[in-house]
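Undergrad: Each in structure tokens, the structures are laid out below.
Bear in mind that the values in this text are calculations on the coordinates, not laboratory data. Here the structure is a predicted model, which means the values were calculated and not measured. Cβ atoms are built from the backbone, for glycine too; each structure is taken alone.
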Structure 1
Amino acid sequence: MKVKTFLVNWGPLCFWAGLIFYLSSIPNLKTSQDPFWDELIRNFFHFLFYFILALLGRRPLNSLPAGKKDILGLALVFFYSLTDEFHQHLVPTRTFQIADLLIDNSGSLLAVLFARFLLPRAPRLIKDWAQKLALL
């Protein structure tokens, strides 16, 4: 595999995983002073970040058949979510939370379903955009 192809396919995924790792390293990470809003916002971003991670995780696997690409992509994201939660366990004031794993992997599952079933049926403009980004 050429270096440019490798960077195009794996670069965005590695960058996004690095961003998640960095955010997981911040002790006392709060999005709001209100505990209700803090929990709601953090859960939303867990879901969103892993939704995006799963979409980016499909890019390097585009040469595989759709079913294998989906399963391998989900497995990759699931493994990363486990390591992320373990990493958080090592950060002061952060903990390993099963609820976060469920939210993370719900986001990745929805992303795969979105890319597999909804994007191919999207209007031409959106479908062309998704193909340029190698999401299909």
Structure 2
Amino acid sequence: MLDVLRHQDLEGALATVVRYFGGVKLGAGGLVRAYTECVAQALRDAVKTPIIRMTTLCCQTPYAFEGMVRRALSEAGATLGESHHGPVLVDLAITLPEDQAAGFAAKLNEASSGRVVCTAPCLLADVALTCTPPTK
């Protein structure tokens, strides 16, 4: 049963087989074949959902580029988490697939001539703290 799971490249999967005795003695080899076939059949019929590793970028942008960042965010299929509007800059926490993060940040940087700066990883607490005006 374990070999069947390993060949499917599954992560975090568990297979349990329950057999009710019906009067037929299968023997050790027969049980192994029956259990293995049961797991294989269940995996053939199962809907497999890929695991997509996500990351959150902290992006700082001047107000003039906030609309552009939000449009790029929508086009990339990213989601906007926390946002904080400071006196000069807007801080945005943007969540997107890990493999797209570097390209997304570079695209924003290029489109804004370096005025939009994105860093990763971003803790949501960082967003609220970054643009907070200094206390006097």
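Undergrad: Kindly point out which one of 1, 2 the value 3.5 was derived from, the read-out being distance in nm of label points 7 Å out along Cα→Cβ at positions 34 and 58.
TA: This figure was derived from 1.
Undergrad: Matching task: -24000 is the computed value of helix-only ellipticity at 222 nm (-39500 (n - 2.57) for each DSSP H run of 4 or more, over all residues; to 500). Pick the structure from 1, 2.
TA: Only structure 1 yields this read-out.
Undergrad: Figure out for me which of the structures 1, 2 the number 0.10 belongs to, where FRET efficiency 1/(1 + (r/R0)^6) of positions 2 and 90 (r between Cβ atoms, R0 = 35 Å, to 0.05) was derived from the coordinates.
TA: Answer for the origin of the read-out: 2.
Undergrad: Which structure, out of 1, 2, was relative contact order in percent (Cα under 8 Å, 6 or more apart) calculated from, if the result is 30?
TA: Computed on structure 1.
Undergrad: Upon calculation of volume of the Cα convex hull per residue in Å³ from the atomic coordinates, which of the structures 1, 2 produces 121?
TA: Corresponding structure: 1.
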